[in-house]
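What follows is calculated from the coordinates using simple rules that are stated; it is not laboratory data. All figures in this text were calculated on a predicted structure; none of them were measured in a lab. Cβ atoms are built from the backbone, for glycine too; each structure is taken alone.
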Structure 1
Amino acid sequence: MRSIDEARTRLKSWLQESALPMWASHGQDPGGGYWENLHLDGSPDADSPRRVRVQARLAYVYAHAAHLGWYKDAQKASDHAWHYLATKGLQGGTKGCAHLLNPDGSLHDGMRDTYAQAFLVLACAWRWRAFKDRQALILLEDTVAFLQSALRAPNGGWLEGLPPTLPRRQNAHMHLFEAFLAAYEATKDNDYLDLATSIFDLFEQYFFDHKTHIIHEYFDQDWHISPQSEEAIEPGHMFEWCWLLHWFAEHHPGKATHYAEKLFRKARQIGLNPKTGLVVNRATAKGKITDGQSRLWPQAEFIKACAARMQQGHSNAGGDASRMIDLVFEYYLGTPTAGGWHDLRGANGALRSTTMPASTFYHIFGMIAEIERIAPDKN
């Protein structure tokens, strides 16, 4: 097993030498925006509809890369996603972004999905932080105002979207939590930290199970746990919350890290496939695996959680991260096109995916940025 310093150096080299340039070339549609998926040979899956939140994720990735000085053409690559997002992506309403576009950029579904708005806020925050983009700052403020006026639920949190749907999900709130923290760091406006704090309150009251230490995924309109949640616990989201709670605690010291450690230990207990060592897609609180397949993104969230625990001085966190980084290279990053990734492995480790989703770059980049943030390159 490599040391954590060797593992993170390997990851950063792969990102800078392969992934950032590959997606900035093969991943871009010359007509605007990024393809939803690439085939494993790097050619575009041109017929797939495009989720607007994926365009926001790519605008974010390259803005963050520019901020860190990791890729010389990062602003140009972020601009390519941003221009598409800020024009085509805003179709179908006066505020907020749409849910889904057709391959030609026309509107397919104009629903104002709260999950998508979270990534619009994230992209805006990072565009302002990296480039001082006034359009992004204005859209950030307008989108948050829209969330507050049109999507805020009377009994706490936000509706799933407009029109409202059920079940309500913790996932949209988790990503709003991330987006509001990013907006606070970009603008230093305490209103965004207050919004993040309101989501932490929801976490304490509804999402986190104080007896089993799992995260409930689905709820009815009144925050009663949906029956489908029992079989649908996502260890990847538990690791993601672990990382987010550590981040929140940097600005709001208190008991958030106490919850983070409970989540990490439980997710590790119920969420690792004994055959492959990978994080499985779904399980129950008692450890029954209900979906033994493993997407790439939960592995990235495991590593982000380890990075947060490294920063807190947990002695085993670096070894955990290094082992998982080795598995990520073994199972996911060995694609025919350098800088690409496999998305899904079966319970026995067999490859199950045939395309490379652009959406996953958000998770991968965040993983590498966090490892570097807590253990920066000494060279």
Structure 2
Amino acid sequence: MKIVDLKVFPVRQFVYVKLITDDGLYGVGEASLSGRSLAVVEALERHIKPLLLGQDATRIEFIWQDIFRGTFWRGGPVLQSALAGVDIALWDLAGKALGVPTYRLLGGAARDKVLVYRHVYAPTAEELIARSRDMLAEGWRVLRISPIDAIVNEAFDPKQAVLHSEQVMGAMRQALGDETEIILEVHTRLTPPRAIELCNAIAPFRPFFVEDPIRSENPGAFATLRAHTSVPIGTGEQLCTKWAFRELIEGELIDYLRVDICHAGGITEGKKIAALGEMHYQELACHYTGSPVSAAAMLHLNMSVPNCAVQEFGPAADWMAEVTPFGWRTEDGYLFPADEGDALYAGIGVDLNEEAALAYPYDDHEPPHWRRPDGSVNDW
């Protein structure tokens, strides 16, 4: 199978890739960067597409290495997101060519289904509890909250963020009982001392894990955090390669690997990061961009690895289902791949409607720019 074309579709804040071969088959991938994604589009169309034309689409590892190592400047979120789109499309294409789900090509099913978690937002603890109860009644088993979001108006006050998070986490645990798994997301907004304060304050409420308590690029800061708290920690959605994860994994500084394969080089790199984590008894808790393609690609990775704890998930909007029809389904808090006999059984279980994609043009969003009370910049 020779690659004869690569098409790129910026759709709202997402970026989809379609790789077409000379025998008429195609694969679908996602290269979304969750902000400033036109840089990814340019990388794909101007730099990567010429490298792909004429290549044997079955040489997935070779193509990954050629795109990554074939230039002096390696990696980074833009280039790794572009590479991810190509890699996911190649794995989708491989499954379609053989008529099997992609996870079959990654070693087969290591599990029957993948546990997912849902994000719950509300401006007050009372409303948060009410919405959480509704979601539990729907069958969801793992919830994530970010209490900090509710208290930011004109400025972000780290001290108030810690106090409010402790109060909300305590109220959630008391209201929902001990069985419900609760993840507390911080979104990299705290310094190490404040993160230590937060983790220790909520420890009695047994969080599943604390997500991104600090920024993820400095393993030394996680060593400090790890030394001062026993609360499980997850991070990684900002990290783009296995080398970026290496110190966190080898130092056993975190418990859950928040890999986003749409930013970190695709399924090929995600599989390698999972293998590194397995040696240190760490599990995947993959981040996703909010798209059905991302959900499908992570599902197939997680189906194939032994160390998957949970996967981030959100239901697809109607327009998403129109642009990227999918075969996965949810039941009782789990995500399942398409059943045999489903039209989208093979590959990662998605399609791309080009006409629909063109009807929802690129409309990227700039994330909020947070300030502290003194006017200085804080991580969003």
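Here are a few things to note about the model shown:
- A value of 5.5 for distance in nm of label points 7 Å out along Cα→Cβ at positions 43 and 315, calculated from one of 1, 2, originates in structure 1.
- Identity of the structure behind 1.9 (criterion: distance in nm of label points 7 Å out along Cα→Cβ at positions 211 and 291, calculated), options 1, 2: 2
- With distance in nm of label points 7 Å out along Cα→Cβ at positions 35 and 179 derived as 2.7, matching label from 1, 2: 1
- P(r) over Cα pairs in 10 Å bins from 0, in percent derived as 5, 24, 36, 28, 7, 0 - corresponding label from 1, 2: 1
- Structure (1, 2) behind the derived value 3.1 of distance in nm of label points 7 Å out along Cα→Cβ at positions 91 and 355: 2
- Among 1, 2, structure where helix-only ellipticity at 222 nm (-39500 (n - 2.57) for each DSSP H run of 4 or more, over all residues; to 500) as derived comes to -16000: 1
- For semi-axes √(5λ) of the Cα gyration tensor in Å, for residues 203-242 alone computed as 20, 13, 7, the structure of 1, 2 it came from: 2
- Structures 1, 2 were shown, and mean count of other Cβ atoms within 10 Å over residues 235-242 at 23.1 was computed from 2.
- Identity of the structure behind 21 (criterion: relative contact order in percent (Cα under 8 Å, 6 or more apart), calculated), options 1, 2: 2
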